[in-house]
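Nothing in this text is a laboratory measurement; each read-out follows from the coordinates by a stated rule. The structure presented is a predicted model; accordingly, all values stated were derived computationally and were not measured. Cβ atoms are built from the backbone, for glycine too; each structure is taken alone.
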Structure P
Amino acid sequence: MAGFETFDREIRVATEGLSQEAVSRELARFARAELAKALAGGASPQYDRYVNGRLGAPEESVIAPGPILYVFSNWPLVINAALAELQKRAPRRSGRFALSFIVLVGGQIVSEFSAIPSEAEVIITNFQPYVRKAEGGRLGIPRRRLFDGTKNAMARRFREVFRFETRFLDIKGGVHPMIPYHLKRSQGRRKDRQAGMPITYPAIVINAA
């Protein structure tokens, strides 16, 4: 299943008697018309345009025979799939934890996934202070079965177009009112486990392959 989609169409232009410039204009016109059809048919409004291999070049700069290529982002598909898998695996005592996953891009929470650039790095974590316990198997979830298990499931499903990692991240204040959570008491000898220290947050990190 693709995470980023492309389309191409066979272009048949009657070139007899046309100049190189005229052929290029016809290619650009055709490409724009096909783009409009794709957007009207539900393609993501977030896409990258390549003209003769040049990212972001205008259609009118095409040199025949091209190509003009549109690469559509499909972040909504992969993010919603990951969120659904995380929620399925989440502890269900109150349901609060399952509703506390957040999606971050550039250090900010995002909810409009179709607007995420294709080259962005997407982070999914959970703002509850006991998120590390959930990942460590101390809330009834087998160890490595929440974020890491979801990462493995998503990697199998989208392996050709996305890269998935599991990381423990330092997340600064300002992202969410409950982040970062500071430990109330020491939890071992490590410096980062002492009372008053901010916790690190298990997360799935997603990039285009």
Structure Q
Amino acid sequence: MRILLVEDDAALADELARALRGENFAVDIATNGEDGAHLGETELYDAAVLDLGLPRRDGLSVLQGWRAAGRPLPVLILTARDGWSEKVAGFKAGADDYLTKPFRSQEVVMRLRALVRRAAGHAAPRVTCGSLSFDAQGGNFELDGKPLRLTAFEWRLLSTLILRRDSVVPRTELVERLYEYDSDVDSNTLEVIVWRLRQKIGAEMIQTIRGRGYKLSCVAE
């Protein structure tokens, strides 16, 4: 999973990015509204964390621009403004959730997990696929009832596949969700990660759909 963090407070942005990366998310940081608007319009993200009080372009304008362009990514607004009118304006502009500063970083993590899960069409926090189970709120995988140990890349790939378990996920989309904006991407890295996951959960569970991408097979359901 990949998150866009638009926050001009460097210390807060670093704190949130560390917390999110510690939970296996890929995180891109924009420190002003213009850069945040551009990334949100051109890159693929599972969700965005958007401050309202930004330099060069305010957060409300950024959000309105995304929605006007048809960008569906879930958006969690962060703001120091605690007035009801500001919250109403944020939700009317298309926000999905709202947090007033100060807050705990772990609360941001939990709210983002819930937003991503609901955006993928899952009301319940636990998503299953055959013998594989994903606690989408806690971020943990189990296989046959036992904890599954995954690297950050493996977690990002498998969480994307299980939340989209009824769909073929294109290869290009999976690559975008694995890496941060300034990362060097090896051409065969995705295949290596898929191979490692097949060793851990069973080769038959990840189907290669030639010319399209990958799909998680839930044959035991």
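Given a value of 20.4 for mean count of other Cβ atoms within 10 Å over residues 60-67, calculated from one of P, Q, which structure does it belong to?
Q
So if we calculate distance in nm of label points 7 Å out along Cα→Cβ at positions 76 and 180 for every structure here (P, Q), which label has the highest result?
For this comparison of distance in nm of label points 7 Å out along Cα→Cβ at positions 76 and 180, the top structure is P.
Going by distance in nm of label points 7 Å out along Cα→Cβ at positions 36 and 132, which of structures P, Q comes out largest?
Max of distance in nm of label points 7 Å out along Cα→Cβ at positions 36 and 132: P.
Given a computed value of 1.7 for distance in nm of label points 7 Å out along Cα→Cβ at positions 52 and 108, which structure among P, Q does it belong to? Before the final figure, lay out the partial values.
On the way: P: 3.6; Q: 1.7.
Source structure for this number: Q.
Taking FRET efficiency 1/(1 + (r/R0)^6) of positions 28 and 124 (r between Cβ atoms, R0 = 41 Å, to 0.05) from the coordinates of each of P, Q, which one would give 0.60?
P
Upon calculation of Rg/Rh (Cα atoms, Kirkwood Rh) from the atomic coordinates, which of the structures P, Q produces 0.98?
Numbers: P: 1.15; Q: 0.98.
The value was obtained from structure Q.
Consider the structures P, Q: one of them gives -12500 for helix-only ellipticity at 222 nm (-39500 (n - 2.57) for each DSSP H run of 4 or more, over all residues; to 500) as calculated from the coordinates. Say which.
Label of the originating structure: Q.
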